[in-house]
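Below you'll find a set of structures to go through.
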Structure P
Amino acid sequence: MSKAELDVGNGQSVLEKIELVKPDLIVNAAAFTGVDAAETSVEAAYRVNRDGAGNLALHANSQGIPIFHLSTDYVFDGKHSRPYVEHDKTAPLSVYGASKLDGEAQVQQVEKHLILRTSWVYGTYGSNFLNTMLRLTGEKELRIVDDQVGCPTSSERIASVLLELAQRYQSDGKLPWGLYHFSGQSHCSWFEFAQAIFDHGSRAGIIGRSPRLTPITTEEYPTPAKRPAWSVLDCGLFESTFGISPTPWRADLEAILQSLKADSGRLHIPSVR
């Protein structure tokens with residue numbers, strides 16, 4: 001369901017839509033994901049990320065409907081040197097992270113909830129790091145931050161996991177509800193992620209000559225919103241609870257690039273200048 005079909009920030013509209021559709025389960029993928037834009041669009045970010053999550057959870061609960069909710073690694077401040085576990089202290093550095101953390105709190109007020117915190121989401125559609133790199137293929141040089149570390153996670157992988165869990169709920173009528181971490185494995189920097197995109201893209205035959213990549217520090221690429229330097233997630237609880245192992249992010253990246261090659265009509269890779 002698109003945002004044009006439902007304003008999750010409007011509680012009455014959410015209730016009316018739930019009563020009309022009568023879903024067996026709700027998956028909340030609605031989010032204000034513009035990390036930098038959220039710094040100046042604070043009200044809009046909280047309306048979707050906090051209030052929207054709360055509206056969906058509240059009215060789903062009133063109808064006895066469980067809710068799946070997606071959250072983010074940006075609820076952490078990045079000061080750890082080991083992967084974050086679910087009970088680690090949160091301390092978001094940005095409006096985006098803070099609004100998503102408040103959204104988690106809203107969802108946790110209802111019994112039948114499953115929250116997945118994930119990391120560095122990319123995929124074939126929308127605005128994300130993969131599509132940005134492909135769009136910039138025609139540049140001679142790209143300067144990429146090399147001191148922020150996380151776990152690239154395929155949106156297709158997240159969708160398949162949510163579908164698997166939904167099917168289990170449909171079959172069993174229950175799930176181990178709660179908060180879990182799920183991301184690609186293992187970790188890398190944005191610079192390493194960019195390198196992999198161009199390497200795999202070249203091998204897949206969808207990129208010709210790649211731009212020269214230069215690693216830089218966060219200080220050399222200032223942004224309105226602060227990002228955690230380390231936002232690696234420990235997915236052990238999710239794996240032990242559901243028996244679903246996170247996939248190496250490079251394997252998922254290669255699969256997505258192959259799918260883009262097969263759907264060549266969607267590719268608009270510019271020529272090198």
Structure Q
Amino acid sequence: MKHQAVIDHIVEWLKNYSNNSKTNGFVVGISGGIDSALTSTLCALTGKRLMVVSMPIRQHHAEFNRGNEHLQWLVQHFPNVEMATTDLTPIFESMEQHLPTTLQDFLTMANTRSRLRMITLYAYATHHQLLVAGTGNKVEDFGVGFYTKYGDGGVDISPIADLFKTEVYALAQHLGIVSSILQAAPTDGLFADGRSDEDQIGATYPELEWAMRYLESKSAAALTERQQTVMQIYKTRHAANQHKMNPIPVCNIPTALKE
């Protein structure tokens with residue numbers, strides 16, 4: 001991959017999209033992970049206004065510290081970057097008090113965290129006339145659907161959604177993003193125990209990328225036992241998450257019924 005050429009292409013795309021939409025720049029939620037670190041850096045490189053927002057909700061301390069380290073790095077390198085922190089813990093705890101306890105399983109409340117953050121980002125975006133830049137990569141957005149519907153999936157633009165996770169790491173390293181983020185295990189930041197994406201999915205991103213490419217190539221090569229396991233994980237999640245990746249179904253009414 002031609003790292004600098006890809007970076008230049010994305011930055012120009014971002015700049016043109018913002019200019020054409022008559023917006024002032026971008027807002028990105030910072031999680032302490034590699035995807036938000038790369039996305040925010042690419043947005044900063046446009047020279048347009050960038051608001052980077054930390055939105056802790058009982059955040060695991062390592063994730064919060066990595067996010068803050070990246071925020072400081074951005075501000076030091078780019079004069080167009082502004083930091084903001086909105087602690088959403090009290091709002092989340094209020095929801096816990098008002099939602100029936102029968103609804104409060106781990107996954108439901110993890111997705112609720114993501115949706116609270118989406119609402120917050122759009123509050124900043126609307127007020128400052130900014131675009132919410134998504135942080136999903138290709139495997140997450142189009143492979144296994146590893147994101148929250150109307151949470152981190154609720155964005156205006158997706159600058160890195162055509163990059164595999166390994167490509168995200170390569171570009172981040174090329175840009176000199178802080179080592180703590182480059183070395184950390186990928187995590188969605190939605191659980192207080194800091195569990196990794198691999199803990200949740202059961203496969204690494206390189207494995208999932210292999211499965212996605214294997215299916216796209218229509219290869220008939222024999223699979224090892226581990227590859228068969230990974231393929232089953234990939235296919236199961238891809239099928240289960242079609243409701244996120246496909247347009248919302250619309251019930252089309254026959255014209256004759258409307259006359």
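Summary of computed values
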{"read-out": "If mean projected area of the Cα convex hull in nm² is computed and equals 18.2, the structure in P, Q", "value": "Q"}
{"read-out": "At a computed -11000 (helix-only ellipticity at 222 nm (-39500 (n - 2.57) for each DSSP H run of 4 or more, over all residues; to 500)), which of P, Q", "value": "P"}
{"read-out": "Highest-scoring label, criterion being distance in nm of label points 7 Å out along Cα→Cβ at positions 38 and 62, among P, Q", "value": "P"}
{"read-out": "Per mean count of other Cβ atoms within 10 Å over residues 30-37, the highest-valued of structures P, Q", "value": "Q"}
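Laboratory data are not the source of any read-out in this text; all were calculated from the coordinates shown. Because the structure is predicted, anything quoted here is derived from the model rather than measured. Cβ atoms are built from the backbone, for glycine too; each structure is taken alone.
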